[in-house]
Every structure is written in C-alpha cells, then in structure tokens.
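Have a look at these structures, which come just after this line.
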Structure P
C-alpha cells in the first residue's frame with residue numbers, strides 16, 4: 001500500500017465521522033430535507049415529519065441550530081411565531097441528500113427485485129416438486 005494512501009484514509013474517515021456526528025440519528029435528515037423545501041413553523045414540521053414527538057423535534061432543531069444548519073427566527077407577534085429555515089451552510093447538504101435519495105431508491109428497487117426473484121424461484125421449485133394430479 002502506498003504511504004500517501006495510508007495517511008489519506010484516516011483523514012477521510014475523520015471528516016466522514018465529523019459529518020455523521022452532525023447529521024446522525026433518525027430525525028435530522030428528515031428535518032433538513034423538509035426545510036430544504038422551504039421555511040416551516042414548529043407545528044408544520046411536526047405534521048410533515050411522521051412519527052416525531054414535539055420533545056424530539058425541539059431537541060433536534062436545537063442541535064441543528066448549534067451546527068449552523070438551521071436558523072430559528074422568532075417573530076414578535078401575538079402569539080409569538082417561530083420559524084425554522086435551512087441556512088446557506090445547510091444547503092450544502094443538498095447534493096449529499098440527493099445522492100442518498102438516489103441510492104435509497106436504487107436499494108429499494110434492488111431489494112424488491114431480489115424479493116420478487118426469490119418468490120418466483122420458490123414458487124417454481126414448489127411447483128416442480130409437487131406431485132402431478134391426474
């Protein structure tokens with residue numbers, strides 16, 4: 001193995017770990033993806049992200065805000081309105097999320113195709129091994 005490659009691998013892994021540390025978990029990517037389509041209020045996010053609790057959404061939004069991926073804006077209205085938006089830095093995840101979407105769709109198609117092939121093969125084997133009825 002080349003010495004340069006040995007030094008490059010740990011650097012790449014460190015950068016990947018740093019990125020995963022920021023977007024890890026079940027909810028951060030769905031939140032970021034939703035905000036890529038436009039600003040949302042808290043209740044709108046709750047409605048659009050199926051299964052997330054208010055407590056978890058609040059926690060995740062705070063973490064994304066601390067990572068400079070999401071901006072929280074408070075409007076002086078009655079009652080107070082809070083709006084969340086993706087930051088320009090958060091928008092840099094666009095290509096990554098698009099690639100993840102494409103890979104996920106390909107994975108889903110691959111698994112469905114494999115399952116259908118397995119079911120077809122099992123059915124063919126069952127028919128081949130069943131006694132003929134006369």
Structure Q
C-alpha cells in the first residue's frame with residue numbers, strides 16, 4: 001500500500017489496530033464499537049465511519065472512505081471462513097487493501113488458511129493487500 005504524498009492512512013490505522021486493547025467485549029458489535037472509539041481517539045484528523053457501504057456489503061469500519069476494517073468474532077466454521085473470503089474479495093474490488101481483525105475464538109486452521117489466502121493476494125508493487133490481526 002504505497003502513498004506518495006502525506007501520511008499513509010493504512011499505516012496509521014495499522015498502528016492503532018496493533019496497539020488496541022479491547023476490554024470486556026463479548027460480541028462482534030462490542031469489539032467494533034471499542035475499535036471505533038480507539039480510532040476516533042487516536043486519529044482525530046480522520047473520518048471514522050461504521051457500517052460503511054461497499055459493493056454488495058458493508059464493511060464494519062472505514063477510515064476516510066479508503067481504509068476498510070472487517071471484524072470477525074468467533075470464526076470457527078468452514079462456512080464462516082468461506083463467507084469471510086467472499087467479503088474480502090468484494091472489498092478488494094473497491095479498495096487497495098483491507099484489515100481483518102479477528103476477535104474471540106478463531107479456529108487455528110481457519111487462521112492459517114486466512115493467512116495463506118492473504119499471502120496469495122499480496123501485490124509485488126504495494127505489498128500486503130490483506131492484513132490480519134488477532135486480538
């Protein structure tokens with residue numbers, strides 16, 4: 001994800017995601033609200049929107065209309081994995097990259113499959129197109 005001028009919003013968001021410490025969250029919606037508050041607190045110069053419309057679906061959070069963040073809670077089944085891949089494919093049609101934040105329990109085999117999927121979507125020019133973070 002290359003930005004030639006000004007601060008790189010992808011790197012700014014990635015830094016916030018990696019430092020975010022959610023507390024007391026039990027649902028995907030609670031994690032989403034917690035991350036949105038953290039982004040608003042740390043990225044005051046950015047527009048943070050929840051349930052941002054994209055393609056046929058809505059991404060959970062979007063920063064400046066350019067940096068999509070999808071959260072998944074308790075990703076444990078093959079059906080969940082397939083749905084997630086479909087969402088990511090849709091998002092990559094609109095945006096250069098997407099962040100996938102995994103909350104709660106994630107099946108280790110599904111995590112490994114998602115990491116492999118992300119590696120296959122990497123671009124030689126811009127690097128990772130899908131960044132995955134497990135909280």
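For the read-out log10 I(q)/I(0) by the Debye sum over Cα atoms at q = 0.09, 0.12, 0.19 Å⁻¹, a value of -0.47, -0.67, -1.11 was computed from one structure; give its label from P, Q.
It traces back to P.
Name the one structure among P, Q that helix-only ellipticity at 222 nm (-39500 (n - 2.57) for each DSSP H run of 4 or more, over all residues; to 500) of -22000 was derived from.
Attributed to the structure labelled P.
For structures P, Q, which has the highest computed value of distance in nm of label points 7 Å out along Cα→Cβ at positions 9 and 49?
Going through P, Q one by one, distance in nm of label points 7 Å out along Cα→Cβ at positions 9 and 49 peaks for structure P.
Taken together, the values in this text are just the output of simple stated rules run on the coordinates, not laboratory data. All of these numbers come straight from a predicted model, not from anything done at the bench. Cβ atoms are built from the backbone, for glycine too; each structure is taken alone.
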